[in-house]
1. Rank structures 1, 2 by mean count of other Cβ atoms within 10 Å over residues 5-12 and report only the one at the top, that is, the highest.
2. 56 is what came out when relative contact order in percent (Cα under 8 Å, 6 or more apart) was calculated for one structure; which of 1, 2 is it?
3. So volume of the Cα convex hull per residue in Å³, computed for just one structure, reads 83; which one of 1, 2 is that?
4. Could you figure out which one of 1, 2 the value -10500 for helix-only ellipticity at 222 nm (-39500 (n - 2.57) for each DSSP H run of 4 or more, over all residues; to 500) was computed from?
5. Tell me which of 1, 2 gives 14.8 when you compute mean count of other Cβ atoms within 10 Å over residues 21-28.
Structure 1
């Protein structure tokens, strides 16, 4: 059934897409913080540790999704 619907491929693509989104979003937030820009309406502080952690999670997910797509 999963072969008929292509669920293995869809799951790998979703993992890859989510990983790339984490990389892009957190990379852009870090870039804007380094330039001294702050989003409007945000009252919290920039947490470099959280951004770095989510970047690492994004890289792991992107690699996992890529490898899964290549092996299926």
Structure 2
């Protein structure tokens, strides 16, 4: 698996929205995104920081059930 890029919270949110997630709510600097799937609803929390640590990004992708390769493919 290649290294994940260093991205901002905004870039992460935009990429996840391209993968079918939608904005649900925001509290402070954290945004909640949700996606409806055949097996139920999948959600994740994205901190809207200037730069996300790679470990944080990996946790967000794991929580959302998104493959890191799919995520990097939709990044602008």
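Each reported figure results from applying straightforward, stated rules to the coordinates on display, with no laboratory input. Owing to the predicted nature of the structure, the values given are computational and were not obtained by experimental measurement. Cβ atoms are built from the backbone, for glycine too; each structure is taken alone.
1. On the way: 1: 13.0; 2: 16.6.
When mean count of other Cβ atoms within 10 Å over residues 5-12 is computed for each of 1, 2, structure 2 gives the biggest number.
2. Numbers: 1: 56; 2: 35.
Going through each structure in turn, the value belongs to 1.
3. Details: 1: 97; 2: 83.
For volume of the Cα convex hull per residue in Å³, the value 83 is produced by structure 2.
4. On the way: 1: -26500; 2: -10500.
The structure behind it is 2.
5. Numbers: 1: 14.8; 2: 11.5.
The correct label is 1.
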